[in-house]
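Just below sit the structures, each encoded as structure tokens.
Derivation of every value follows stated rules applied to the coordinates shown; laboratory data play no part. All values reported here derive from a predicted model rather than from experimental measurement. Cβ atoms are built from the backbone, for glycine too; each structure is taken alone.
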Structure P
Amino acid sequence: MNCEENKIRMMKKVDGRISADEEAALRAHVEGCEECRAELADFVEQKAATDLIRERLQYDAALDDYWKGVHNRLERGVGLGLFIVGIGIMTGFGLFAALSDPSIPIALRIGIGASAAGAVILLVSVIRWRLKTAKKDKYTEVIR
């Protein structure tokens with residue numbers, strides 16, 4: 001049997017579409033032909049590499065679907081909104097409690113007030129920056 005006929009069998013073997021008779025004939029040929037044995041090993045290695053690429057592409061597609069999904073955007077928006085509201089409430093309450101309780105030393109009250117004011121200024125600054133750059137963000141269409 002010649003090597004050309006066995007190359008077809010090699011492809012069938014790598015693809016998992018080889019019959020038992022063809023596999024026995026291929027095995028017999030490969031035992032006596034060093035060139036075909038090396039070529040079969042190369043085919044098997046290439047198949048393993050392409051399978052890894054296919055798995056990676058499927059993973060990337062699933063991840064892209066997740067990031068573009070409504071649930072993800074909704075979760076991030078609601079989560080960020082609740083976080084900001086919670087931080088605002090805690091900061092306001094802490095500021096009120098610190099400034100209205102005369103038993104807290106004045107230095108500590110000033111420190112708490114300064115920290116709260118700084119947090120509010122930073123929050124407003126980040127929100128303003130984000131709103132301003134969202135319109136001009138050149139990376140919004142970039143696919144990872």
Structure Q
Amino acid sequence: MKIFIDADGSPVVGITTNIAMEYNIELIIVKNYAHDIYNDYATIISVDIGKDSADQFIVNHAQENDLVITQDYGLAALLLSKQVKVINQNGLIYNNDNIDSLLNRRFLNAKARSQNKRHSNIKKRSSLDDENFSKTLNSIILNEIRND
């Protein structure tokens with residue numbers, strides 16, 4: 001198992017690094033050249049600033065049973081089809097049961113934005129979000145260890 005982080009704008013790079021180090025799991029941080037991320041443990045991959053450059057790298061390199069951390073529903077859908085485990089920065093596990101509704105919500109929000117309509121604001125990140133993420137990440141890793 002490897003862990004990939006779709007790192008542009010990800011608030012959980014530090015938490016993920018600490019957990020990956022604890023379990024001695026390879027960590028790959030994928031970011032575009034516009035972001036400065038330094039990490040002594042992880043492999044950092046810098047890609048072009050293009051719209052989906054980081055997503056394309058992750059899709060091309062993540063393999064079955066790897067884990068990807070991303071906020072991008074489209075990327076999550078592609079990875080699920082490859083049997084890659086996917087979670088978001090709040091610990092939500094993407095799966096075949098919830099991805100269609102998430103993609104639909106993304107579509108409706110984009111449609112509302114294009115019509116200059118308001119939609120819900122994103123709430124500020126809390127320590128509870130960090131706790132939920134940590135619990136989910138630890139749980140996935142422990143399940144993977146047990147199944148090996």
Structure R
Amino acid sequence: MQKLTEEQHHFIEDMGQHMVSWGIPRNTGRIYAYLLLQDGPASLDQIATDLEVAKSGASVGARQLVAFGMVRAVGERGTRRVLYAGLYSLEAIFAARSANVVELQTRLRQGADSTPPGASRQRLGEMADMLQEFIDHAPEVFRQLRERRRA
């Protein structure tokens with residue numbers, strides 16, 4: 001990649017900070033943003049150099065992103081080197097966060113079940129039910145959005 005522009009630096013830093021609110025380390029979020037800006041897969045050396053992070057930190061962040069389903073690892077022919085490419089899929093991002101959403105739904109249901117009958121129990125139950133509906137309908141919503149964009 002050519003030298004990063006000032007706007008690209010801002011995007012990388014802002015995305016890194018945003019991902020912290022998702023429970024993802026800042027540098028891992030920065031790596032994700034960087035990979036989204038790439039025209040093709042990037043090596044750990046390239047990531048580390050361009051983001052001014054240690055290669056070990058780039059490696060940890062890239063592996064976390066692969067585990068989250070937000071990045072794919074690509075073997076380089078004829079070498080043992082691995083390259084990383086960002087996935088341009090909102091479904092992948094939501095899937096990466098789905099474990100937290102399911103956990104939240106479980107906690108809301110637990111709260112509703114442990115609260116005596118009344119307004120609090122009803123509100124917690126409604127929140128749990130609504131979140132469950134979201135979980136159940138999200139795949140269909142993404143399918144519809146894909147179809148609309150193809151039309």
Suppose you compute Rg and Dmax of the Cα atoms in Å for every structure in P, Q, R: which one lands on 15.4, 50? Q
-14000 is what came out when helix-only ellipticity at 222 nm (-39500 (n - 2.57) for each DSSP H run of 4 or more, over all residues; to 500) was calculated for one structure; which of P, Q, R is it? Q
Taking FRET efficiency 1/(1 + (r/R0)^6) of positions 27 and 131 (r between Cβ atoms, R0 = 35 Å, to 0.05) as the criterion, which structure among P, Q, R has the greatest value? Q
Assign the value 5.3, calculated as mean projected area of the Cα convex hull in nm², for residues 19-74 alone, to the correct structure from P, Q, R. P
